[in-house]
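For reference, the structures are reproduced in the following blocks.
Rule-based calculations on the coordinates, nothing more; no lab input. For clarity, every value in this text was computed on a predicted model and none was experimentally measured. Cβ atoms are built from the backbone, for glycine too; each structure is taken alone.
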Structure I
Amino acid sequence: MRISFILFAAALSPLLGVLVLLVGLRLPASRAMALSYLITLGAGLFLWQMPPVTILAASIEGLAIAASVLWIILGAILLLKLLSEGKAMERIRTGFAALSPEPRVQLVVISWTFGAFLEGAAGFGTPAAITAPLLVALRFSPIGAVTLALVANSSPVAFGAIGTPVAIGLQEGLRQSNAPAGGFTLIEGAASTAAAIDLLAGSFIPWVLVLLYSRFFSQERSWKSGLAYWRFALFAGFAYTVPTFAVALLLGPELPTLLGALAAIMLVIPAAQRGWLVPRSDKAAPGPPAITRSSPLSLLRAWGPYLILAALLLVTRTDLLPIKHALQSASLGWDRVLGTTINIALAPLYLPGTMFLIAAISALFLLPFDHQKILRAGRDTVKITAASAMTLAAAVPMIRVFVHSSDNMAGLPSMPMSLASLAADAAGSSWMIFAPFIGALGSFLSGSATFSNMTFALFQVTAAEQASLQPEIVLAAQILGASAGNMVSVVNVVAAAAVVGLVGREGTIIRFTLVPMLAYTSTVGLLAIAFASVPG
């Protein structure tokens, strides 16, 4: 009985704040997360019997991580505000209107293809922080822009920035095992299997985006208009997933997202310009109107800060150049915090937030400003960032206490591992359908597919062996489930919402992204079962 209560408490503590937001209680996100933090502390102290010093050290680590997320928020908001004050966002809007006046086409190009490129180049929460403001510039509603940007940033996360979720997350997660399951062959097999499954799951994400926009965020609020765009949406989906699968199969897990995104950009943008596969109609599609007035600002100068940002993210994230290691070496660290096994390490110059700030500084030289506009952008940035700080200051420490609960006097596994074990015991031979949900749980807790894979890879292999399942397929389900969890992660939702001024609307956003996340994860589980049933 005590074990059941402990596992129930483990499930409740990190989820309570999100549940409060989901059921629509009028409780600010900061207070909801603070409530979850207090319940997690109670579970850690009295049920897991965690040493108080471990809880304190985990909380300090959480604050350090929250600071790095706030750094991203600060840079992203400042860049957006400066671009808005400098009239660059208006010019960017006219450019996209020239590409296609149809908002559904703009949505696919920006959130899916450009977002996938940003994920492959940088990852770590940057795609939604960039694509959501671009959608707002095209007069998508802020709530729709954030929701759609988060849903789009799912399938590309599977391999992420230079393959980090697989090459580092899965590798480190399996390193704990001395069994053959920890070998590189298993990782490559899981990566190619994940890419194969995503051919049938991730390819539909652009159509999901179009349907969500048409039903909930367009003027007509109808599924019908979205259904008409199935050909263009599926073309965009396969334009990314097919080359991604080929790269994963032939070259390994490091480059699928980046090369797949580049291929999609080269295929989808010409199709959008020429109106290929787009339904013809005598009626103008409702949505963001095209802007036709001329602007003294050139399109290149308007895009300049974003182009500089993309170049910085790409150059500083590749192992082929020495810049990455140089920036990472300039780090601030605290080993064995308060005498525990918890370590804190931050590389301020390497953080994406620093790249955002450099791009923001470049905007001062590329765009027309006066002191009043710069001061207004700065004031708005500080105000929005401060509003997000309280939520992150409660949410991230709560997550780190939850994760570090393996250090306890009760002889219990950590809270997330207890949840996973409970699920595995209940599922038995049906574990394949549940495996992606464990991956989603890890990303939900941390906002990182890499962390999810690192935490649950060995557990997934063990569960597969106990249920006599193929570990490559179970790990593939873990990889894709981890990418799906980014849609609902509190950390990602708070960051993306803050950039477009939606602090306090996190619950509404999660209510929109929860169903696509569950649908994608369930589809991955069913496809994993189908793959496992194929002989040989």
Structure II
Amino acid sequence: MDERRDGPPARAGTRQWLGLAVLLLPTMLLTADLGVLWLATPDLTAELRPSGTELLWITDVYGFMTAGFLVVMGTLGDRVGRRRLLLAGAALYLLVEFLMLTAAAVRSPALLIGSRALLGVAGAAILPSTLSLISAMFTDPGQRTRAISLWATALALGVGLGPVFGGLLLSGLWWGWVFLLGAPVMVVVLAAGRALLPEFRDGSAGRLDVPSVLLFLLGILPVVYAVKRTAEHGWQAPVAAAGVAGIVFGWLFVRRQRRLAAPLLDLRLFADRTFSAALAVLFLGMMALNSVEYLVPPFLQLVGGLSPMAGGLWLLPSAAAFLLGSQLTPPLARRAGPARVLVAGTLVSLVGYVLAAQAAGPVSAAVAITVIMFGVGPISVLGTDLAVAAAPAEKAGSAAAAGQTAYDLGLAMGIAITGSAATAVYRDRVASGIPDGTPAGAEAAAHDTVGGAVAAAEDLPEPLARRLTDAAQDAFVSGFHVAAVIAAVLAVVVIAVALTALRRPSTVAVDGPRREAPDRADTAPAVR
């Protein structure tokens, strides 16, 4: 039903707070799933033997599909009902987790990539529904602010705890079981969701424009494919054609949005300098973070020699630092202003990227990612809030969706672009370091990934195995250092954007009253 409220807002009761607890579980899970696979990468590589490009797709196709479908699912939820879309997404998520387990059992990289892509679609159906339902359940401004703050905390915790969960799960189980981490959560959502969550739909929502959906995806994925293939095989005509096709489809998407009465993405929002700058900060900041973060778990395991459980425990300080930075941001932003807090946090993360660019062992890598995670907290919390504050009140929902898309797309692009650069450096260095006498099969495995080199070395004589492993580890560290340098450059760009375009942003009510579109329960902005 289309809910409208007149008179003073009612205060939420026990049912609403229990419903919030149900919504926070998948919220944390969805961002945790971006990193939960990282500590399983060495085992995955050894058993599935994916190419470097396949490994990158396995890692980041989930984030790309989530980002690509967020706005789509937000529009669809307005039409079919937010609770219905949430439960459908949870059911699909649960089904796909078993499909991923099957892909791991049959050792099929292609099936795993396809499964992870479907998982991203399911995640996109769940995430905007959680925020919209929270807005519908909590009509009292103070309670709503508290509920959305808890939602933001769950979202941030997922990013930091994903690798930790993965490490603890892998300590005594087969690596494929990592794909069922979310199964208990989705069972709870399906079991309790219908009883505790209200239904909400917007009868005035515009129709879903399917051509816009297709153009949006056709604009993103070919460009990403071109970046990945260029890093792996160099410049080739078919790869260049894919990149050009993506640019053309992106242009067609923009052109179509300008002509539609109810566009999938309202491009007029980007005319506001603060809005565009806030999304740029969010996108570049998350891209810089994931450029390094996803490489730290294999660094700890394959270079530092730590077990998955030990690697997960070594990442606990970084998760705590991320939570601390996120919680300190609201009071600091009220005192010093959001732009200053953003700049200060990014400067801290810049220090972490410099430390990562010099890391030689597990201690230095763990210290670097801890510093980085603390500094990235303000970007995660303030990015979407700044964008929503800059948008007209009636566009708050669209602005929040754009912020969420920039967040997830930045995380995925960090792996795609910087990961491709790190892969290219690794392959260049390892090719010149493979010792004489290495069998062709072991040489090919070492050339693909460091995990392949470690697995291949297990079947070689000790002296040769040690030289091959050393060469692969040195090459991986070189790629890691290049990724950290790229991340540092991105952090400098974030600082420049914040100083030039966000010095006098629209007022941002951090942990305070917020502007809302009239008669729209789903337009409360996301506080990240």
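If relative contact order in percent (Cα under 8 Å, 6 or more apart) computes to 27, which of I, II did it come from? Attributed to the structure labelled I.
Out of I, II, which has the highest value for distance in nm of label points 7 Å out along Cα→Cβ at positions 192 and 432? Largest one: structure II. Looking across I, II, the calculation of helix-only ellipticity at 222 nm (-39500 (n - 2.57) for each DSSP H run of 4 or more, over all residues; to 500) that yields -25500 traces back to II.
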